[in-house]
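Next up, some structures in structure tokens.
Bear in mind these aren't lab numbers, they're just calculated from the coordinates by the rules spelled out. This one's a predicted model, so the numbers in the text were calculated from it and none came from an experiment. Cβ atoms are built from the backbone, for glycine too; each structure is taken alone.
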Structure I
Amino acid sequence: MTKRFSREWFLSQLKLNSVAIVSLITAISGFTYNTWQGHQNEVNQNMRVASFEVLKNLGELQTVVNYAHYSGDKSRGNPIEGWKHATMVRDLSRLLDEEAAKQGQALFMEWEQDWEKLDDDNQTEMQMSAQIAQTRQAVLSNIDALE
């Protein structure tokens, strides 16, 4: 003998199993939130690490610029080192927010265009240092915006 589905039967089953249903909904909600939170923490951690690496490379690039322009020291003001830092800033800043990525790209383009003039052109040094400062500010803003 088969029973037909009826509204009364469904409501009685709902009453009998209400604690189990609420527990299941609570467990699924908690698991979903926990998964989302874990993902968000990982994203924030990756952005923090990338931000600190960008800041470190910006400092190193500023050092290369200063030695190349002010002291003419070809070993500490080596453009090859500058290329390494400018490239790292450009690449890592892409992992950050849009403004930091834009500034990282602008810094790389500035370096690409003017690195040969750093030795003797004050305007080039000022523009390069200003772009480094703008990129630094964008990265710091990115860190401040993290949750």
Structure II
Amino acid sequence: MKNSIKSKNAPGAPGSDEQVAAYAQAQPLALRAICELLRKLIDEALPEASSRVWHGSPVWFINENPVVGYDARAETVNLLFWNGQAFDEAGLSPVGKYRAAQAAFGDAAEIDPEMIRRWLRKAQSNVFDAKAFFKELRQRK
């Protein structure tokens, strides 16, 4: 991992930067390149966000709310936005039963940095308040 790429540690999560770097290093070369490029773009676009490996994948948080993350699969890296369905972007596909949306990349050359930056700007200004949302869901039961 290049030293110029730095992720901020989540409070109380020692070694988060190293965990995110180790995640990429553990991937096959083609997927590693995707992870490293996505990490660089996310870190540049969300300087106030903290990052850590959460539920097995790198995730960036704003005010303790997950905003964006990626997950390496067998042949792709999926870039997930927790509030991605609110972005109204053709390149993002809804996923799950809440508000998430994702894009899949099989090669780093498929990544359009300007498109990712646009999505990240939307992610920064339209944060899914996960804590409040799930608290409300628990109270309804």
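Out of I, II, which structure matches 24 when relative contact order in percent (Cα under 8 Å, 6 or more apart) is calculated?
Values: I: 24; II: 21.
Source structure for this number: I.
One of I, II was used to compute mean count of other Cβ atoms within 10 Å over residues 20-27, and the result was 18.0. Which label is that? Kindly include the intermediate steps, with their values, before the conclusion.
Details: I: 10.4; II: 18.0.
Working through the options, I get structure II.
Figure out for me which of the structures I, II the number 0.6 belongs to, where distance in nm of label points 7 Å out along Cα→Cβ at positions 60 and 84 was derived from the coordinates. Don't skip to the end; give the middle numbers.
Details: I: 0.6; II: 1.4.
This value belongs to structure I.
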### Message
Given a value of -27500 for helix-only ellipticity at 222 nm (-39500 (n - 2.57) for each DSSP H run of 4 or more, over all residues; to 500), calculated from one of I, II, which structure does it belong to?
### Response
I
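From which structure (I, II) was P(r) over Cα pairs in 5 Å bins from 0, in percent calculated, if the value obtained is 2, 10, 21, 24, 21, 13, 6, 2, 1, 0?
On the way: I: 2, 10, 15, 14, 10, 8, 6, 4, 4, 4, 4, 4, 4, 3, 3, 2, 2, 1, 0, 0; II: 2, 10, 21, 24, 21, 13, 6, 2, 1, 0.
Computing P(r) over Cα pairs in 5 Å bins from 0, in percent on every structure in I, II gives 2, 10, 21, 24, 21, 13, 6, 2, 1, 0 only for II.
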### Query
Given structures I, II, which gives the highest value for distance in nm of label points 7 Å out along Cα→Cβ at positions 36 and 124?
I
### Origin of the derived value 0.10 (FRET efficiency 1/(1 + (r/R0)^6) of positions 28 and 76 (r between Cβ atoms, R0 = 41 Å, to 0.05); candidates I, II)
I
